[in-house]
Structure I
Amino acid sequence: MNKRVCGNCRWFAGDDLCFRYPKENTTVAGSFCGEWADASITPEQEERQKFVRQIFLAMTAAEWGASYSENDMWKIAGKLAAAEPQIQRENEQ
C-alpha cells in the first residue's frame, strides 16, 4: 500500500489540484486530508477490500472462526466476498 499522502491518492491531479476538494488550493503532494483513496488500485478493488474486511470483522465478532487461524479467516472472507456477485445473480434468476 502506498503512503497515505495526496501524491499517492486517486483524487490528486498534481499541480496543487485535488478532485475530491477542488476549492482547496493548498493541496500539495505531501498533504493529507482524510479522504485518501489509493491510486494504485481501482475503485472496484477498493470496494472488494472493504467487503472482505466487513466479512472478516463479522466472523470475528460472532466468534465464528475460533477454530481457524487469522490467516485462514482472511482467506475464507476473501472467498465469501468473491462469491457474493455469483449469489446475487443466482437469486435474480
Structure II
Amino acid sequence: MSLWHELEGLQKKRAELEDQLPLLEEKEKALRDRTKILEEKLAILEGRVRTLEEQLKDKHDAMEKLESEVMDLEKRLKKPEKEPEISVTLER
C-alpha cells in the first residue's frame, strides 16, 4: 500500500470520526439532561418518603398514647371501688 493510499484512508477515517463526534456530543447532552431530571425526581421522592416516615411515627406515637389511655380506663372500670354505705329505712 502506497503512502498516498494510507493517507487517503486516514483522511477518510478522520472524516467519519468527525461526523460521529457531534452525534455523540448531542447524545451525551441528552443523557446529562435525563440524569439531572432523574436526580431531581429522586430528591423529591426522598423528601416525600421522609415526610411519610415522620407522619407514620407521629401516628404510632398517638396510637400508643390512645392505647395506654384505653388500658387505664379499662382498669378503672374493672377496679372495684368501695361503694358508700347507703342506709335504707323502710317505712310501713
Structure III
Amino acid sequence: MYDDLEREYTDSYQNDDPMPAEQYDEAKQEIHWDVAWQVFDEVNEAKDTERFIDLHCQDVDDAIAICKQKIFDLAEIAVSEYPPHDFVLSVLTS
C-alpha cells in the first residue's frame, strides 16, 4: 500500500532534492484516509448512509473520524434543505 511512496521517499535521498519528512508523512496520511474511505464506501454501498453506516471494518480512530464527518455532512444537509427547526440526531452504536 505504501510501497510506491516509500520507494519515492528513499529514492529522493539519492537525488539532489530529498523529500522532506513532513511531506512524506502527509502523503502517507492521505493514502491511509483514501484507503479507509474506499473500504467504508465498499462496505456501505448498498446502505442508506444517511440512516445507517457500518464501521466494523475500520480501526477505532478511523471509525470515529468517519462518523464525525458523516454527522457533519448530515447536519449540513439538514440546515440547507429544511427551514430552521430544532433537530434531534440519534446515533446508535454497538
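Looking at distance in nm of label points 7 Å out along Cα→Cβ at positions 19 and 43, point out which structure of I, II, III has the largest value. Provide the component values of the computation, followed by the final result.
On the way: I: 0.8; II: 4.1; III: 2.8.
Largest one: structure II.
When semi-axes √(5λ) of the Cα gyration tensor in Å is calculated, the result is 35, 17, 10; to which of the structures I, II, III does this value belong? Could you put the intermediate results ahead of the total?
On the way: I: 35, 17, 10; II: 91, 10, 6; III: 37, 16, 10.
Working through the options, I get structure I.
Where does the value -31500 come from, among I, II, III, when helix-only ellipticity at 222 nm (-39500 (n - 2.57) for each DSSP H run of 4 or more, over all residues; to 500) is the thing being computed?
Details: I: -15500; II: -31500; III: -20000.
Here the read-out was taken from II.
No lab work stands behind these numbers, since they all come straight from the coordinates. Small disclaimer: the values here were computed from a predicted structure and weren't measured. Cβ atoms are built from the backbone, for glycine too; each structure is taken alone.
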